[in-house]
Structure I
Amino acid sequence: MRFAINYSPQAEKLWREGKIQVDLFKCPDWPDLVDKVSRIHKVYVHCSLQAGRGCLHSTDFALLRRWLDETDTTVINAHFAVGISDFSSPEAITPEAVIERALRDLEVMYQEIPVDKIVIENIPSPDPGWNEDMVKEVVDPAVFSEVIRRSGCGLLLDIAHAIRACEGTGRDDVKAYLNAMPVHALRELHIVGILPEPDEHGIRHDHFAMTEADWAMAEWSVEQIRLGRWNKPDTLAFEYGGIGEKFAWRSDEAVIAALV
C-alpha cells in the first residue's frame, strides 16, 4: 500500500525537514493546488464528486483524465450521496430508486473514465452543515454493496465516516458494519481521528487527531487486510490536516509529526 497524507503547509514543511516520510500528498480537486504540489512531490487528487445527485454532466472529465495521466492519481472517487430532495415525494424513496440514481451518475462517469479507475466512497450521515438531507439508504451496507456490484466500481472505505454513520443510525457494531461493506472491492482506505465528544447536534466530527479508540479501529482494519479478509487497497490515506479556512485550525505540525 502507498501511504498518503492530506497536503498541508505544515506537512510539506515536515517533509522538507525530513521529519516525516510519505509516498503521496493527497490534494483536493483544486487545479492550482494540484499543479503546485505536484512540482515538489508525488500527489494524487481526491475529488468532491457525488454519485446520486444528478450533477455529474457538468464535470470537467478532460481535467480528471489529465490528472490520471500526469499525477499519481490512479482512481477517480465519487461519494455515494442521494438526497431526500432528489425525489418527488418520500414515498418515492426506496432502496432500488436510490441505487438507480447512483448508477445513472456512475454511467456518466464511465462513459468518460474506465470503470476500473472509479471508486465510490461512503459518507457520514447524518451530517449537519454538509450533506444535510441524505436518505438513510446511502449508509446502508446492502445498498452500497449493490451499487458496487452493479457498477463494477471499486470501494473507497473511510473508517471515520463508517463510525459516524453507525452512530448516526443507531448501529452498535462498527466492525460488523465494516465487514458488511463490499470490502472485496477495496481500493483505498481512509483513516483519521474523531472528536471524543459530540457537538450540539449529537455529531462526533472527524478530521482530528487520533485517539486510542481510533488507533484500535485502524489497527483492526489493517489486520483484516493482512489476513486477506478485505482486499488489499492501493492507497492508505491519513486525513489529518489540510489547507484553507476549514483546516487551518486543525493542521497542527506537532500532531502531524507524531501521528504520521
Structure II
Amino acid sequence: MIFHKYQGTGNDFIIVDNRDLKFKRADNSLVAKLCDRRFGIGADGLMLLQNKTGYDFEMVYYNSDGNESSMCGNGGRCIVEFAKTLGLAKENVLFFASDGEHKACIKQGYISLKMNNVTEVELNAEYAFLNTGSPHYVAFVSDVKNYQVYEEGKKIRNNDRFKSQGTNVNFIEKEYNELFVRTYERGVEAETYSCGTGVTAAALVASLKNVATAQDYCDIKTLGGKLKVKFTKQSDNSFTDVWLEGPATFVYKGEINI
C-alpha cells in the first residue's frame, strides 16, 4: 500500500488515496496497526480520500485506536493539501466528511477550512461543552504550560457523563494576545500536539467569555504551532462563518506491506 504522511501543527496523519476502494473501511485493526508508532508507520489518525458524487472528494477519518471517528480539523486541512497534489483541488475545494460538507481555500502557506456552524454551547462556571464537528470539553486553567493534561484530561474523558461516547478535553489559558490550547484527544487517548476542532471550540468559548483576540477571530498557540480561528458571533451566542486557518505540511511518501 502506498501512503502519504502529512502533519498540521504537529497533528500527524497517514493519508491513503482510496478512490479504487482497495482499503476496506471496516478493517479497524489494520488502521490501529498502521498508526502504531512502534510497529507501524505512526500517526494520530488515518484518512481515506474517496470519490463522492457532487464533491471534489470524501474524507473518511479514523482515530489511531482504529475506530472511524468524527471530524478532524487539522486532518481536513491536510487532506485538502493532498487532494491538490492529485489534481482534485485548486484554490477552492468542496469535500464531504462525517459531519457534512466543508469548503476550503488553498492559500500561500496555509489552508483555510470552513467548519460547521455552532448553534449551542453549554457554558458553565468551570467549563464549556460544545460540538465543532467533534465533542469538546473546554476549561480555562492557570499555568497551562505545566498543566497535567494527560492525567486531568483522561479523568474527564472517562467520567460518568462522557465515558460511553467520549469527548476531547481542552485546557486553555490567555497568554498575551493569543490562546494557548492543549488537548487530550479521545481515540488517541493521549495529548496531541494540536487539535483543529479543539482550538475551534476554544476560540468560540473565549469569544463568549470576552477574551478572544478580537471580535471576529482568535489567534491560537499549540504545542505544534500557530492557528487562527475566524467566526461571526450572533446575538443568540451561536456562531456562523467559522473558519480554521493553518499550515498543512507534506512529510513523506512511503510503501508498506499490509
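Derivation of every value follows stated rules applied to the coordinates shown; laboratory data play no part. None of the values given here were measured: they were computed from a predicted structure. Cβ atoms are built from the backbone, for glycine too; each structure is taken alone.
Any idea which of I, II comes out highest on mean count of other Cβ atoms within 10 Å over residues 59-66? Could you put the intermediate results ahead of the total?
Details: I: 14.2; II: 22.4.
Greatest value across I, II: structure II.
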message = If you rank structures I, II by distance in nm of label points 7 Å out along Cα→Cβ at positions 27 and 203, which sits at the top with the largest value?
response = II
message = For distance in nm of label points 7 Å out along Cα→Cβ at positions 43 and 243, which structure out of I, II has the highest calculated value?
response = II
request  = Assuming -11000 is helix-only ellipticity at 222 nm (-39500 (n - 2.57) for each DSSP H run of 4 or more, over all residues; to 500) as calculated from a single structure, say which of I, II it is.
outcome  = I
query = If you work out distance in nm of label points 7 Å out along Cα→Cβ at positions 75 and 91 for I, II, which one comes out largest?
reply = I
